[in-house]
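Heads up, there are several structures right after this.
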Structure P
Amino acid sequence: MFSKFAAIDYQGNNIFQLIVNKFYLLSIVSLLIQSVFWQLTLRKIDLSVAYPLTAINNLFILILSYAIFNEEITFTNILGVSIIMIGIVVQNIKCEET
């Protein structure tokens, strides 16, 4: 989200102005924090379980894009996110061994 705010806020064509943009800097800090939490998560959860769950971000991004940036949600957006969510559920179903 901070990257989108940085893109909206950026008014120049000087790369230095972008780099010192407060939203761009917040985006970098957010990525750093996210990577630390990702490492902590992988210490407790198998990668094969944790990584597919990152696809839930697609749902959050769709909702927040609509709520914050007034972006349109189309049928194909909903269909795509639904297919991803179904895939996550199917992938995490534990099959009983017979």
Structure Q
Amino acid sequence: MARVLLMFRKDNTPPCGRMVPFVRELVSHARIQFWAIDVVEQPELVEQYNVRSVPTFVIVEDGQPVYTGVGAGCLSELSKALFGHGLFRKSSPASQ
């Protein structure tokens, strides 16, 4: 099962830039790939996933979105979504 976390961002916005290291740390404990996508460079993906604001996070499993979170304050929700989909490794501090 292919699982990917997409982070739609715009390179010159401070909230997006500050979030990338935190998201990378979070997914380092999960069984999921992480792709940071610049909305200016990838407009077709922005349209495909109906992105209206940055940052927007989408968890995709087998090509289908199973979670969408919007805004800099959604990291807690994102962590819960990763845990709820069974994506954290057993040894992960977030899974305890």
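Can you tell which of P, Q yields 2.1 when distance in nm of label points 7 Å out along Cα→Cβ at positions 2 and 42 is derived from it? Don't skip to the answer; put the middle values down first.
On the way: P: 2.1; Q: 1.3.
Value 2.1 for distance in nm of label points 7 Å out along Cα→Cβ at positions 2 and 42 corresponds to P out of P, Q.
For which of the structures P, Q does the calculation of Cα Rg over 2.2 N^0.38 Å return 1.41? Mind showing how you got there, number by number?
Working: P: 1.41; Q: 1.02.
Matching structure: P.
For the read-out helix-only ellipticity at 222 nm (-39500 (n - 2.57) for each DSSP H run of 4 or more, over all residues; to 500), a value of -9000 was computed from one structure; give its label from P, Q. Walk me through the numbers on the way to the answer.
On the way: P: -23000; Q: -9000.
Derived from the structure labelled Q.
In terms of relative contact order in percent (Cα under 8 Å, 6 or more apart), which of structures P, Q is highest? Each step should come with its number before you reach the end.
Numbers: P: 19; Q: 34.
Comparing P, Q, the top value of relative contact order in percent (Cα under 8 Å, 6 or more apart) belongs to Q.
Quick note: the coordinates plus some simple rules give every number you see, no bench work behind them. In this text, all values refer to a predicted model and were calculated from it rather than measured experimentally. Cβ atoms are built from the backbone, for glycine too; each structure is taken alone.
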